[in-house]
Structure I
Amino acid sequence: MHFTCEPFDYLTLQRLYAIMALRQEVFVVEQNCPYLDADGKDIEAWHLSGWLPDGRLGAYARLLPPGLVYEAYPAIGRIASAPAARGTGLGRALVQQAIEECYRLFGYESIRIGAQLYLLEFYQSFGFEPIGDEYLEDGIPHIEMILPPPFTH
């Protein structure tokens, strides 16, 4: 598997289609959450894609600059693994790559996510710490989490 990290304007139509199809498969169909996926943030985001050896999209994350979702933090969102790729370590590789890309793109600052609650321990294994209270988003329990910077300036 190899990763690509591209701003919106650099995505080919085929890559954009694969990204949107995976996001709809996971978040709308599998999780049964009808919501507007095309929320206007993709245009300012970076798109991290994990491509399988056969050319299919196996995993995806959206990297958002500070101010787009959270005032003072870059964010990682729309984290998804293709159902066929689950249990292979691809999701773990994706999150690690997303963290590294956020540091490269936005500097060594804290990173914030809105995590599905059932994945709390998974994200804690990367160093993310829960903040605030549990909340419902599209009927699914979530919690805000922050990854402190890897070192102090």
Structure II
Amino acid sequence: MKKITLICVGNIKEKYLTDAINEYKKRIQKFFDLNIIEIAESKLLSSQKEIEKALNEEGAKILEKAKGKTLVSLCVEGKELKSEEFSVFVDEKTNEKELCFVIGSSFGLSKEVKKASTNISFSKLTFPHQLMRVIFLEQLYRAGTIMNNITYHK
């Protein structure tokens, strides 16, 4: 089974998001061996210097957890893909080695993480990072259905 890791900065506090995440995790297990890793988010920061320091600390943890995997950052600066293109991307990359996606904190991701990865954007819009986890999991499920010719994607 194709292995995928999702590294997320921060945790989920809202029950409705947890319910949606659990539902997609259940659906995804038909297609992928999914591992979700949460990294603690830095607390409220007031200066740009503090934010950069926090991003660098989070980035070091992300890079450590992603060692040996193909790293893909989900960020607004990344390339936008259609669902079918995302499916092909996932299929091809998981044939090479384990694929590791990253969702950053409300402050984003460090420059080092973005440099070390392929960058994909799901939209030019900004989403809360907790909601982005649900959006990503839905798209991963959709990719699995496309790859396996199962009716879901329209």
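Remarks
- When helix-only ellipticity at 222 nm (-39500 (n - 2.57) for each DSSP H run of 4 or more, over all residues; to 500) is computed for each of I, II, the one that comes out at -14500 is II.
- Which entry (I, II) yields the derived value 1.00 for FRET efficiency 1/(1 + (r/R0)^6) of positions 104 and 120 (r between Cβ atoms, R0 = 30 Å, to 0.05): II
- Structures I, II were shown, and Rg/Rh (Cα atoms, Kirkwood Rh) at 0.93 was computed from I.
- At a computed 4.0 (mean projected area of the Cα convex hull in nm², for residues 64-111 alone), which of I, II: II
- With mean count of other Cβ atoms within 10 Å over residues 32-39 derived as 10.6, matching label from I, II: I
- Once mean count of other Cβ atoms within 10 Å over residues 72-79 is evaluated on every structure in I, II, the highest one turns out to be I.
- Each of I, II could give relative contact order in percent (Cα under 8 Å, 6 or more apart), but the derived value 34 comes from II.
- Structures I, II were shown, and distance in nm of label points 7 Å out along Cα→Cβ at positions 8 and 136 at 3.1 was computed from I.
- Per FRET efficiency 1/(1 + (r/R0)^6) of positions 16 and 56 (r between Cβ atoms, R0 = 25 Å, to 0.05), the highest-valued of structures I, II: I
- Structure responsible for 1.00, with FRET efficiency 1/(1 + (r/R0)^6) of positions 24 and 48 (r between Cβ atoms, R0 = 35 Å, to 0.05) calculated and labels I, II on offer: I
Values quoted throughout were computed directly from the atomic coordinates according to the rules given, and no laboratory measurement underlies them. The structure presented is a predicted model; accordingly, all values stated were derived computationally and were not measured. Cβ atoms are built from the backbone, for glycine too; each structure is taken alone.
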